[in-house]
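Please find the structures below.
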Structure I
Amino acid sequence: MGLELYAKIEPILGFEESIEGLYDFYIELLKSWNPDTLIDIGCGSGAFLKRLSQNMELSRVYGIDLSKTMVERAKLLGLDADAKDLCDVKESFDVATAVFDVLNYLDFETLEQFMGCVYKVLKPGGIFIADINTLFGFEEVAQGSLIREDEKRFVTLDSVFDNGILTTNLTLFEEENSGCYRKSNDTIVQHYHETEKLANLGGLVLVQSYPIEMYADIADKEVLVFKREA
């Protein structure tokens, strides 16, 4: 699904400032719940967990991601992280998070299974916080083309949103020692989910939603708070 290629190009995409604002929103929510243990699902390179550890004291903070490249970066930050599927996690936590589009990478059938696995890693009364793209976010923000480059890399992202699915073609040109460029390409698929359809998936109850304006004056994301009642 393009995870490893995205891991290579992420540092030059320039999303850091907007994403840090999203991190801070999560952290303020977490402070209101005052958890002791937390698992971050799809932790990526560990930027959120690092920021969290600088702002809150928890006895256990753990990250998982399907990308081995991302997990290695997280470990370089001194974080406890593994390349592991959520459904293989045996521990339980006060809070689970899935920051920056994680749910949108799952189709609805897979999302149902995912939410069931979130339920299993939460303690009774535990909280799951995640964000999803709004329809506006897909149609007006995510769709289109993006070009980024640095001294040795040139990246293009071309995204089309159709029938509830955003398809993004990633292309990376990397300069090699010979002076020639090596081309890599892959595709990422994201799915639009209506908030109402997520309200009771996997035994989790949606207790709050917050519209977020990351890239526009209209909400392009929603942060959702779910609770395991028992």
Structure II
Amino acid sequence: MPEDSRPFPPGTLPARLNPALRQQLLALGGIRHYPHGEMLMREAEPYGEVILLLDGFVKITANGEENRLAFLVIRSRGDILGEISAMEQDTHTGTATAAGPVVGRAMSAAAFRSFLEQNPPAAFAVAELVANKLRNSIRRRVEHVDGSVRGRLARVLIELATLWGRPAARGVQLAVGLSQPELAALVAADERSVNRALAELRNMQVVDVGYRRVIVLDLEGLERVAFGNNNRPGGSSS
């Protein structure tokens, strides 16, 4: 089946558009293939392209204080890269790196801006996506100053397993390989603290860890570590 005809995940830009606008978006630019490790965009470089991801995973990173890695998010099918820089006509705020083979539709920033200017519903959909990114960023900042490193790590692993987990012989394996520095950046902690937290979770038999490999063995047990017995999202507080 052609890649562009597969359903896009709910909440992504193509899924938010009506069929006619979605086809217009998918007609912009051209298909590109990015091998593992290739940088699709670089932090602080001038804007030039917007990329709609069609297949694979991309890690978005940025340099924080003292040039320390700040791992931001993982992007996958249906996500767009470079849209904020294109709209602001400014430099990229992060680096996008292929985590495995990636397929994307690359279009010029000018073509993307013209598409939004001519189609207000599409512009509104992009504004909603940007607002969601800001909301998620604020939520993460709050979580990073609340609770133990082990609890923060458990919450991150739950999110990754829910969004990008794949069935394994035992449990659910994260589809994206993450290094220790990347995990540390995700939970805003130093590597030593994250290594200790991973060892604790492994001893509790809720995760199994290898080189760039994390398998969630017991999701409910991990939720108890992350949220406690009465603080899981949607749970009661009686």
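Laboratory data are not the source of any read-out in this text; all were calculated from the coordinates shown. As the structure is a computational prediction, the values presented were derived from the model and not from experiment. Cβ atoms are built from the backbone, for glycine too; each structure is taken alone.
Worth a mention:
- Read-out semi-axes √(5λ) of the Cα gyration tensor in Å, computed value 33, 19, 18, structure in I, II: II
- Among I, II, structure where distance in nm of label points 7 Å out along Cα→Cβ at positions 37 and 165 as derived comes to 3.1: II
- Test item: distance in nm of label points 7 Å out along Cα→Cβ at positions 173 and 221 calculated as 1.9, pick one of I, II: II
- Source structure (of I, II) for log10 I(q)/I(0) by the Debye sum over Cα atoms at q = 0.14 Å⁻¹, for residues 85-204 alone, computed value -0.83: II
- For -7500 (helix-only ellipticity at 222 nm (-39500 (n - 2.57) for each DSSP H run of 4 or more, over all residues; to 500), calculated) the corresponding structure among I, II: I
- Comparison across structures I, II (criterion: distance in nm of label points 7 Å out along Cα→Cβ at positions 61 and 149) gives the highest value for I.
- When distance in nm of label points 7 Å out along Cα→Cβ at positions 117 and 189 is computed for each of I, II, the largest belongs to: II
- Computed 36, 19, 11 for semi-axes √(5λ) of the Cα gyration tensor in Å, for residues 109-180 alone - originating structure among I, II: I
- Kirkwood radius over Cα pairs in Å, for residues 29-92 alone from the coordinates reads 12.7; which among I, II: II
- Computed 0.55 for FRET efficiency 1/(1 + (r/R0)^6) of positions 69 and 133 (r between Cβ atoms, R0 = 25 Å, to 0.05) - originating structure among I, II: I
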